[in-house]
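Pasting the structures here.
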Structure I
Amino acid sequence: MAEVAKGHLPSRNNKHQSAEEYEYDSASVSSDEAQIGVKNIEAVSQTWTQWSLIAAYLGIFLVAFCTSLEGQTTINLTVYATSAFAEHSLVATVLVVQGVVNAVIKPPMAKIANVFGRLEAFCISVFIYVIGYIQMAGSNNVKAFASAQIFYSAGATGLQILIQIFVADTSDLLNRALFSSLPDVPFLITVWAGPPIANRLLAHATWRWGYGLWSIVLPAAFMPLALSLLLNTRKAAKQGLLPHSPWKGRSVLDGLKNLWYELDVMGLLLLSAAISLILIPLTLAATAKDHWRNVSIIAMIVIGCLCLLVFLVWESMHKLAPRPFLSLRLLTNRNVIAGCTIGFFYFAVFYTSIYPYFPSYLQVVQGDSVTAAGHITQTFTFTSTVSSICISLVIKYTRHYKYYITLGACIYLLGVGLMIRYRSESSLTSQIVGTQLAMGIGGGMINVPAQLGVQAAVSHSDVAAATAIFLTIVEIGGAVGNAISGAVWTANLQSRLVKYLPPSAQADATLIFGNLTLAKSYVSGSLERTAINRSYQETMDILLIIAACLAAPLIPLSLIMRNYKLDTIDQKVRGKVIGSGRPLDEGAPEVGGL
């Protein structure tokens, strides 16, 4: 790590600040207006030492490694768990709800971190996560298993957003992209280690133990981070750095009233309702035929959009929301709007070009095995992880981020174009993998820098909210892309099967559409298999053309973002942060070599 610098200092080049940086400063809020959780972490940041920060980041890495390994392991156990109950019908619905929870939980968790504190929010997420593990391990029916995954999803998503918030708390903008990529590093190992661990668990234990063991491993992995935060909080208290508690001396009724405003309960309820009512029908559209003819589904989307409008009005009225989650500063911030929109289209393209139907295409049209199709599909994620780490290092030393997003958007769009050209029945595996590599390189240059651009445009008080909104919009983009894929796949594949299958197989068109194993069972070169391959190919071509259209806006959106010089921005953070972007204050202890 780089050295730790003292926050809340003037820029080195303050005299020569650009108009863009002046606008940034005017959009900031003073630290006195920050909520108690923000003030607490700023107080704790003033007590960081080299070893306490090392312990904290060791904890971050251990938690990320644990959750990554758990995800790669348990994904192979789900089929055994549901098979034990002899009931699969509810699982698809649970996955829909789980996707909604992933998007809904981020704003409340960010608000909890601002109101109560980072350590408290981490503990809540770990507790919910563990409850999910225990409930899955002990479930006796599919309904209990399904409800457990909701707790599991809430805990996992809570940890995801809190790790990013903690990185923003403890790093300057030059180093933030690099440390924001830290949770992705374990994937480079766990993607290969997870399946063998699952096999050994099934061979020597049971699928229940495969879930239950993480209720022990995760809290143990969390201990270095928890102890580092706890000990430094006590140290800050002894030094008189902690702010006065807003709850002390209040009556219960007055405390509840204050909590209502501090948490912005009504705003979060409106936002959660809006996200849920929009995402549920969009996600269901990926699995249900004639979904849009259902009046209740259309009504859900309309009501969801109305809730979103009411939410925006609520957040802009100071008397109703004196502590808004999404302040007017964020709603009118050019970088926040452009960055979140980039995240939306980035993930929408991913879910129309790669997931969820690319593995099926590889198995049917290319004749790849399940393992080979999985490895080819995961090439994107592996490559994007490496790319994001590399571009984070480039950002650190060039002190700019904007044009890397533009370059990444161009490569991403090029990758989609190459897919249209080389994702065909006659393409070689090397050509298909090459398109995935291009997509991964471009994707890694978009996501982390875009999040950095959103964070760079706000003050420390707004970083948690801005990060939560960015990650939520990314989830919504994924849901929209997934809905588009489902609608296109459902509307086109079956009709093409009916059109191209020989008369002897016409009656089986519906079965072939819904059964991948049946589609693969026809001999290569037969009239039936040729018709199936053609149907898959033409449907995939439509999806890729849509993906290219969704990728095109990424380039102009990246140009809209401001090209901040990262080492001249003061986010008004009090305390020490990792980085050398600003000089140390006199008397501030330097943590060299960290």
Structure II
Amino acid sequence: MCGIVAAIAQRDVTPILLEGLKRLEYRGYDSAGVAVVDNGALQLARAVGKVAALQDTLNNTAVRGALGIAHTRWATHGEVSERNAHPHVSSQRVAVVHNGIIENYATIREMLVAEGYVFVSETDSETIAHLIDFELRRCPSLLAAVQAAVAQFKGAYGLAVMALDTPDELVVARSGSPLVLGLGIGENFVASDVAALVPVTQRVVFLQEGDVAQLSRETWQVFDAQGEAVERVVHEASQSDVADRGGYRHYMLKEIFEQPRALADTLQERISHDALLPQSLGPAAEKLLATAENVHIVACGTSYHAGMVARYWIETLAGVPVNVELASEYRYRDVVVPSNTLFVTLSQSGETADTLAALHFAKSAGYLATLTICNSAQSSMVRESDLAMMTRAGPEIGVASTKAFTTQLISLLLIAGMLGKLRGRLTSAREAELVSHLSKAPGLVEDALKMDKAIQALSEDFADKQHALFLGRGTQFPIAMEGALKLKEISYIHAEAYAAGELKHGPLALIDEDMPTIVVAPNNDLLDKLKSNLEVVRARGGQLYVFADADTGIRSEPAIRVTAVPHMDDLIAPVVYTIPLQLLAYHVAILKGTDVDQPRNLAKSVTVE
């Protein structure tokens, strides 16, 4: 989270920095700031709020320069305030922008205070600026000072640093937080996401863990964690790395309606007319998947919900035991790794801090192999995993994940089928049947999107609610969890999800006429049990909102409002039943007047612990 943009050029870079921040605002929007060096002076402008507030500030100042750094913040250390906004400056000569968290900043801060440095913010990031200034007094160059400083840090950082004494030099560093170089002609750039660079260059370099880079207008050089000069591959970015709203009111709504295309893209070249194609994961995939006797799935947030659905699929189709864990919990327990266990990570960005740290642990913990399912081909998780499946969702700007989630689901169903096929559990007939269901998924989602108007009307019942309960059984329980998460993320309504069979074990105490209960009800083997759960809610005055297969026999009547969902096979149902819950959250948020694409306190890419 948080966004970094930096540039060194022959021209004024301030407009470039601002445009880059606008494209990164989904990563953080508590405050924003810019610093430039021009004619021997360091100029700084910061503002609380979104980038538009910084733009207003700059309209009243003359901040111009050919060397600059900029930042949009998602607060971790210290309140949201101008003094805590980036860039941070030391001795009026060193300026720094920082993504991540420096875990040992308090110890370093004590040392710097003893050296006479005065701190004006509550952030860990200001410590970086002062430490680099301190090292610059002893080092021959800004590059050397940055290298000396980062060697003392514990934690995660993506840094861009400039100094008044070296107006022809920009130094950046990364550890646990992504940075990308953008290469121009007579100018070079840096950002935390390639989307910020595409307007000025398509030639990009993805820094690797521990890299430090030195940029001038004409040159660039990367040094590894040992300080050795290294070569890094130059990639060609494209306009597909960025996105606009395309006429939709919000990115989130656009991304909801992009799901049929995203699912179809994710299936391409991974299925034939009647077969799964495990070789699409790479030459080593077939042997590794055939050998897997256990699966560990580790993820956070929405991706964790996808992993929970996958547990049902993998155990059913492949007969392999599955353990699904939150990455933030997995990291801090004594993990027992069964023999021949496939370690699977899920992440939209491929940079999620807790999940990436879990992957780093797994690589030395005796797992059979590591597999990541991700939407970013150049991300750390993809580069560091043995196998990777790209979800092909395309850019997802809205903070509340939609198409990234459903493409993760379809990818996990592919993996479940591939495991079953290679382990000899999936017959040819069953494989062909699975492929048929997968092929129908984009069309079924297209049909589900036709529910939009009905759900918009339904959302009016939620406008004055403060709480909501979501229920599901089997694979629909994690979908209920995802629905609750979407509602709370963007409408700020407190929402919880339970396996419907757990009602009598506590949640039933919450049921009254002011607690709407949202239920997902496909026509499957658990339907009769789910119907009895609905009756328990009705008997206690609860108001039910049921998304049900038309064949279930559940009909609207007093205290039950039923919305019909297209009929489908139960295997593919989790993907399709996600759609009405996304639409419900969206339309309720519109009525509540919240910021749909950038909900308070949240950021898209969680690159800090």
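A short reminder: the numbers here are calculations on the coordinates, not readings from a lab. Given the structure is predicted, the values throughout are model-derived calculations rather than measurements. Cβ atoms are built from the backbone, for glycine too; each structure is taken alone.
For the set I, II, ranking by distance in nm of label points 7 Å out along Cα→Cβ at positions 136 and 312 places II highest.
Looking at mean count of other Cβ atoms within 10 Å over residues 432-439 over structures I, II, structure I comes out largest. Taking relative contact order in percent (Cα under 8 Å, 6 or more apart) as the criterion, the largest value within structures I, II is that of I. I have -10500 for helix-only ellipticity at 222 nm (-39500 (n - 2.57) for each DSSP H run of 4 or more, over all residues; to 500), calculated from one of the structures I, II. Which structure is it? Comparing all candidates, it corresponds to II.
Upon calculation of percent of Cα pairs over 40 Å apart from the atomic coordinates, which of the structures I, II produces 31? Comparing all candidates, it corresponds to II. Name the one structure among I, II that distance in nm of label points 7 Å out along Cα→Cβ at positions 56 and 456 of 3.1 was derived from. Answer for the origin of the read-out: II.
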